[in-house]
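We did not get these values from a lab; they are worked out from the coordinates using the rules stated. Because the structure is a prediction, the values reported are computed rather than measured.
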Structure I
Amino acid sequence: MKKQTILTLYIRAGKALTGPPLGTILGNIGVATVKFVKEFNEFTNTLPDYFLLGVRIVVSENKSFTFTVKMPSVGFILSLLKQFKIAFLYSLIALS
């Protein structure tokens, strides 16, 4: 049976960087960090960069990896809408 390492991380859409902490985590288990960052950022480039995404990374024995991305929860999106609504209201007050 092949040994696999499974990681669950939260990364901003299109904002993965090769430096710490992501680079350290992936580098310690032998994953090509640059390759992961490139693939992840390409996969999430159409999403707004403020989306915090749950990412499940499965690393096999030969250090190849696959990842799945969970879309943000409804609660997260609703909290963003609330923040935008508050900011919009403040801008209206400032214009008055």
Structure II
Amino acid sequence: MNDGNMGWNKFLKPGSYDVDRFNSLGIQDNDLSGIMLAPKTKILLYKNPGFANNQVDDVVELENASPDQFKHICLAVNDLQFNDAISSIRISNI
């Protein structure tokens, strides 16, 4: 869905999402530029499919500990080097 302000977006519930699951939801591999974290949510971003962590910089953990505020993380303007480079993610509640 393109909301006109934040570009294309898709709500994902807690769980594990690999390339095949991305594709089944209409999400392209290596195409994420931003993440909106729901309150009390943690997400692991992997550059490799299958949740592979081949190098220390192939995975990053992001967290939103706020009980009621969403947190936007723009992958295109930070030092994480994960813009358009994500092939699998894990989302969990904290």
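Worth a mention:
- Structure from which 28 was derived, percent of Cα pairs over 21 Å apart, options I, II: II
- Value 39, calculated as relative contact order in percent (Cα under 8 Å, 6 or more apart), assigned to which of I, II: II
- Given -1500 for helix-only ellipticity at 222 nm (-39500 (n - 2.57) for each DSSP H run of 4 or more, over all residues; to 500), calculated: source structure among I, II: II
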